[in-house]
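Multiple structures are listed underneath, in structure tokens.
Taken together, the values in this text are just the output of simple stated rules run on the coordinates, not laboratory data. As the structure is a prediction and not an experimental result, all values here were calculated from the model. Cβ atoms are built from the backbone, for glycine too; each structure is taken alone.
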Structure 1
């Protein structure tokens, strides 16, 4: 079970505390078991800091605490604080990253819903980067392109994998469709086709504001009989 430790302290020597944390990261390289660390400063009290450190488990956290480097850094941290830091130990019982949920829902709905509902979580200034297009598309262009794909194929996506970092989500997907209408001047063939790809979505305020696409369009054309083997 993921374990999180909150370290609550008060100090007016923030720059020294920041350098101290950098020192801990450097000295415990290859040894520490922490997977994520965030330091927050209280907007109402600039001397009030909270560090949030995540570990794969409580046992990993205890191994990290047992490092001699961690012990030395803690003593130096206490010296920088106006009062002794307090610790809150938390077992994570719910961990939900919302941006990946929005990205996954986009792929799960694509091919099944109309243009309007599909793009409800997109920003008005959305920018779409697709190497198959000579220029980047805005939100209106993305609407039109999606409508073209729906006229040409009965299709659906399968989400194979996702990773998220800060404001970006990368989705690795598999697309499967049946060619039911004109596609780039190619009359409907009734052919079933598949292709794989990845899409990076950038989020702002919970909405998708930019996307980068990479997929095997040449392989799709080959399956439709346009390109020779």
Structure 2
């Protein structure tokens, strides 16, 4: 997959942000929320809790998955995302690309048309949906070699620091669904994770102060992504 210029060539571009992830399995969602709300940075809830749904794309050889587990500095993920119900009429879905250079990343978003998503997965219908969107040539090339690999879904809560520079998302009730080899009702073949994921997100210009935020979070940093966890358990764990 084409990732593009190195980070050093993109320092002046808009949209660069950092993410620090924490995987927590020994605290409930209420306990995690209590830690966030008592943080010295004075985080408060923003938005409403909602479901996040994703269809992830990867190459036949799981190149994106392998880039992540090998710890490569330059990585890229492509997915379709929407909020709310997992199936039925899907409104305001988007195609997202996430490029990362170490801990710094950039997201590009392409709005898609509304569609219907029932209890089976149709890759042909999904690709037809993407073909209607105006994309960059590099992204078109990427998509030509990719196929849908994984669907995931989770609850998300949002919090913002008092100075408005740092955002925390709290993801829980995380489910993974395989899209290959196209079972008739893939919702029956699901894995539910016993952990929650807390992510600290901020503009890269605020990275120097981020350690002050994380020092008050009693959790261990992790590089593992939901996509990597889902692919491993659905495709490789029993092999």
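Comparing 1, 2, where is distance in nm of label points 7 Å out along Cα→Cβ at positions 86 and 134 highest? Sorting by distance in nm of label points 7 Å out along Cα→Cβ at positions 86 and 134 in descending order puts 1 first. For which of the structures 1, 2 does the calculation of helix-only ellipticity at 222 nm (-39500 (n - 2.57) for each DSSP H run of 4 or more, over all residues; to 500) return -5000? Here the read-out was taken from 2.
Determine which structure produced the value 24.7, 75 for Rg and Dmax of the Cα atoms in Å, calculated from the coordinates; the candidates are 1, 2. The correct label is 1. Suppose relative contact order in percent (Cα under 8 Å, 6 or more apart) works out to 28; of 1, 2, which structure was it derived from? Value 28 for relative contact order in percent (Cα under 8 Å, 6 or more apart) corresponds to 2 out of 1, 2.
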